[in-house]
Each structure stands twice: as C-alpha cells, then as structure tokens.
Structure 1
Amino acid sequence: MQNENSNLANKLSNFRKKNGLSQEALAEKANVSLSTIQRIEKGTVKPRAFTIKILAETLEIDISRLIDASTQSETTEVVFLPIKKLNLVSLLLVFIPFINLIIPFIFWKKSTEIKSKNYLAGKILSFQLLWSFLVIIGMGITLFLSNLIIGQAGDGLFIIMIFYLLAVLFNIFIIVKTASKLNNKDENILSFIPNLF
C-alpha cells in the first residue's frame, strides 16, 4: 500500500510540474485543499477515487495515468481501443464539414467503453468541429478575396476547390498522425486544440 501511495505521489507530482502548476495552483484549480495535495504527493495518504478523478480531469489526463502501474496497463488498453476507433470513424466523411463530426459524435455517445468526459475523445471531436468551422469560414473568405482580386466568380471557384482539397488533406494527415500516436499509447494528441467537449 505504501508503494502504491508513493507511485501515485510521484505521478501526481510529475504531471503537476509538467502542466507548470504549483501545489497551490493545482489545489485551487481542482477545488481540493492544499493539504490534500501535499499529503498525496508525500505518499502519506491514499486519496479517494473521486479525488483522483478530479485531479486527473484538472491535469487533463486520463485517470489511468495516475492509478497503480499494475492496473494501468489493463485500463490503458480498454481506453485506447475505442478512442482509436473514434478517431478512425472521422475518416468516413472527412470531406464534408460538420458531417465529419456527426458520425464520431454518435459513436462517442453510443459507446459504453468511452467515458463521457474522456479527454482524448473530446480532443478528437473538438478538432473535427474546429476544422469544419474554419473550412466554411476559409471558403467564404477565399471566395470573397478571389472575386475582389480576379473579379470573376468562375476563377474564384477553382481557388476555393484548391483551398478545400488542401483542408481535407490536412484533416486526413491529422487523423493519421493521431492514430499513430494512439497506437503507441501516447496521450499527447492534438495539443494545439482546446477540448470543447
């Protein structure tokens, strides 16, 4: 039990520092007392499951990253497989803005394996949502600028198609890159995207 506590203590301390948080900042952000954080990091107390869950959500990591190493490998496998499926489902209609989000969203809601607040699933869905908005806005701006500069709508449509093709290829690239990271059990995916879910 002491080994389990020190394991959690080290992990919590490492993730806290990786996020650039002091003990006080983590306590405030997680709405947990400072003394609780200090005791967990010293390994003198075994926190309740609820506290570990809150800390994991605050640090934006899956709870399996904080729990005992003996159960971590089992939990990680259970978590990663459905997340990989969710990511690859995005490829089905990747070329249609907003529709590319609907199928993964339905998959996420119907999946019993993916927890409703799973950080990785939220990141994947957030990317698809933001991509859709940016493509629609980008196409509008491209059409406006091409009509302003060229003055003919026909030539502007060709430029829009090039923009759209590049946007789709970028989305496919990100999905493939994310799939590769998930295959390596790397949770650091889409770090440039805020989690909107």
Structure 2
Amino acid sequence: MTVKGNKKVILDQKEIKQALKGIAKQINSRHKSLKDICLIGIRTGGAFLAQRLRREVTKGHEEEIPTGVLDINLYRDDWTRIGPNPKLGSTEIPFSIDDKIIILVDDVLFTGRTTRAAMDALIDFGRPQKIELAVLVDRGEKQRELPIKANYVAKEWETSGNETITVYFKEEGFRDQVVVEEKKENLS
C-alpha cells in the first residue's frame, strides 16, 4: 500500500492485473465450461474490468465469452438526485441472456444499490439462469444497505464514513490504481 498525501493506493497497476487473474481462476474453477457464461460490466468501471476479465477467463480455452456493457442510470433509486440531466450511457448486450449464467462485473461494491439496479436492468433483457457478481473491491458489509454479496472479490477494504474508494483506469487516461481518499466536501 502506498500513501500519497491523503490518498492510500490499495491496488496498483500490477496488483489489479494479478487480482483479475485471481478472479478468472475462481471463475474457471467454479465453471468447468464457459459455454453458458456471459460477462456484463456495469458502465463505466465494470465495463473496463469485464473486457479485461474476459481475456483472463478465456486464456487456454477455445470458447469465447459474450461480453456486454450495462448502463444502469435509469434504474437507480437516486437518479432524480443526480441532477436535472443525468448522463446516460449506452447499454450494449448484443446477445441473449436467457438461460445464461451472467457474471455481473463492477469495480466497487459498497451499499449494494448499484448491483440491485443492474439486476433490475438485466431482467428487462431476459431471464438468466443465474446472476453472479464479480468486483475488484468490496468495501465490506458494515455500510451495506441491501443484502447483496459478491461471488468473486479481489480485495476487501473497510472504509470509514469520511472515506471513498476511487478506481482509476488507463482506458480513461489515468494510471491503473485503486485509491482510498477522503470524501470531497459538497460545495454547492
């Protein structure tokens, strides 16, 4: 762990790569065949992770895994609080999820509300056989608001009420890292 100012780096670029390999290994050991599995990343961070995870899970397999992106903004229970014009992204699921094992991918599990919204959105696309959850960081159950637990977790990190976890991705122009930071005060 590296400390920079009031930021603690809890996963660096190399550790994120190793974490995804670890999750892929867990998925491969739980699912002997990949033919019924689909990965769906929650936009934005989960989408990047789902693409990376797909590459790791399929190494050494001839099977490919359909991979999609899910925008959940209209399914959030707080979307009216976000602002007058919530930013909507596109959902890209160009395959049927009926009777498939969906591995929902997100960067951080905190209250469980994002996962709940994602499951609501998925049901609008079909009826999966099962939904599993893979996250890079689980902030612990202490502040969980819904009874949601990840099947695959790279790192658990309890945070205090004045801390947040931010995941930075190279796909967005940053160096890959997971950082614990003090919450920024709302100046509005």
Working back from -0.40, -0.58, -1.18, -1.45 (log10 I(q)/I(0) by the Debye sum over Cα atoms at q = 0.10, 0.12, 0.17, 0.19 Å⁻¹, computed), options 1, 2, answer is structure 2
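Given that relative contact order in percent (Cα under 8 Å, 6 or more apart), derived from a single structure, equals 19, which label among 1, 2 identifies that structure? If you can, show how the numbers build up before the last one.
Numbers: 1: 19; 2: 24.
The read-out comes from structure 1.
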Mean count of other Cβ atoms within 10 Å over residues 18-25, calculated, reads 13.2; among 1, 2 the input was structure 1
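Which one of 1, 2 has mean count of other Cβ atoms within 10 Å over residues 42-49, as calculated from the coordinates, equal to 22.6? Mind showing how you got there, number by number?
On the way: 1: 13.8; 2: 22.6.
The read-out was computed on structure 2.
With helix-only ellipticity at 222 nm (-39500 (n - 2.57) for each DSSP H run of 4 or more, over all residues; to 500) derived from the coordinates and found to be -23500, which of 1, 2 does the value describe?
Working: 1: -23500; 2: -7500.
Computed on structure 1.
When mean count of other Cβ atoms within 10 Å over residues 34-41 is computed for each of 1, 2, which one produces 17.6? Walk me through the intermediate numbers first.
On the way: 1: 17.6; 2: 21.4.
So the calculation was done on 1.
Only the coordinates and a few stated rules stand behind these numbers; no lab work does. Remember, predicted model here, so these are calculated numbers, not experimental data. Cβ atoms are built from the backbone, for glycine too; each structure is taken alone.
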